[in-house]
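Got some structures for you, see below.
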Structure 1
Amino acid sequence: MTRVRSATLVHEGGDRFVATTGSTRTIVYGDDFAIGELSPVETVTVSLAACSAMDVVGILVKKRQQVSHYAIRVEAIQRDEYPQILTRADVVHEVEGPVVEEAAVRRAIELSATKYCPVNAMLSAGATEVHHGYIVRNTGPEPFEAEGEVVVTGPYRRPDIVA
């Protein structure tokens, strides 16, 4: 099945633009941080986080992991030269809960990074190197903490051969 994604962007003066998606959601882009305008490149990093997080949480639920806290941090390096692309992104999943297995978290991240997340696939097919890592805190009867890197995707690797 092919999906069509659409958006209309309207210039409202200065550096302010309002986008309306095909599903009628709106995003305001611009340089005025005080009123919540967003940077287009920052929204790419947010989209990477959201895309991967949705995959990982769904997979962890299927693996019967009991997650009490989940957060994902993305730190990306944007070069100064034009075009000011992202050259590297570090994606760190923080997973905590009473029944959380390191192997389950690693596998969920791997599946998101190499199979399911289209935002990661698009970035990795271009000039961006994406590092996928984790911090796991099991708060159950046998608590532990673990961290590590799962996989690096990109740069210039086609989405169908990222794995």
Structure 2
Amino acid sequence: MQVLEAGRDKYLLLEIEPESVANIARQAGFEVKIDDGSRVMSLELSASERQVPLLLFDAADPGNLGWFSRCQFYVDGKSGAVLQTPLSLGNQRDRSGRPIPNAVRVQIAKELPGTFRMPGRQPINEQVVYAVFFNLLNALLNTGVGVCGGPTVKPLAGRSENIGPRN
């Protein structure tokens, strides 16, 4: 990790290793494609062996209350930000524009404000990012990740508000 100071602003530059991220994704049970940029690492993750959708659900639906009470991560449905982490999550879509039920896109921010802290005011470093990434992948497979509002990120499991035929 490097610290960059520009006037009054301070930025943390994480040195995320693509090989480490790929190994973590494979250990969790995902196939991964990585695009490593200077400010962000973009990942296309798929669990092609999985017969049921990833556990990304609509947190606002009362029918998903059981999922909501167990989940460790929440995604802002408008921006895709995984709350209180340097991660963003989005749907992968098929040719007709529908979300693929066993695949997601994840971005890991490599450049963060100097004041960024994880929950519990824990300072950030590469090892913390790797642990959070692994926990997010496990949550998608086992315990659930809640999508809170917004039209951008669509739930893949549980009940959703878009039940019924398309107009």
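Taking relative contact order in percent (Cα under 8 Å, 6 or more apart) as the criterion, the top structure among 1, 2 is 2, with the largest value.
Once Kirkwood radius over Cα pairs in Å, for residues 52-91 alone is evaluated on every structure in 1, 2, the highest one turns out to be 1. Looking across 1, 2, the calculation of mean count of other Cβ atoms within 10 Å over residues 28-35 that yields 11.5 traces back to 1. Among candidates 1, 2, the computation of Cα Rg over 2.2 N^0.38 Å that gave 1.16 used structure 1.
Upon calculation of helix-only ellipticity at 222 nm (-39500 (n - 2.57) for each DSSP H run of 4 or more, over all residues; to 500) from the atomic coordinates, which of the structures 1, 2 produces -8000? It was calculated from structure 1.
Where a number appears in this text, it was derived from the coordinates with a stated rule and is not lab data. What you see is a predicted model; the values in this text were computed from it and never measured. Cβ atoms are built from the backbone, for glycine too; each structure is taken alone.
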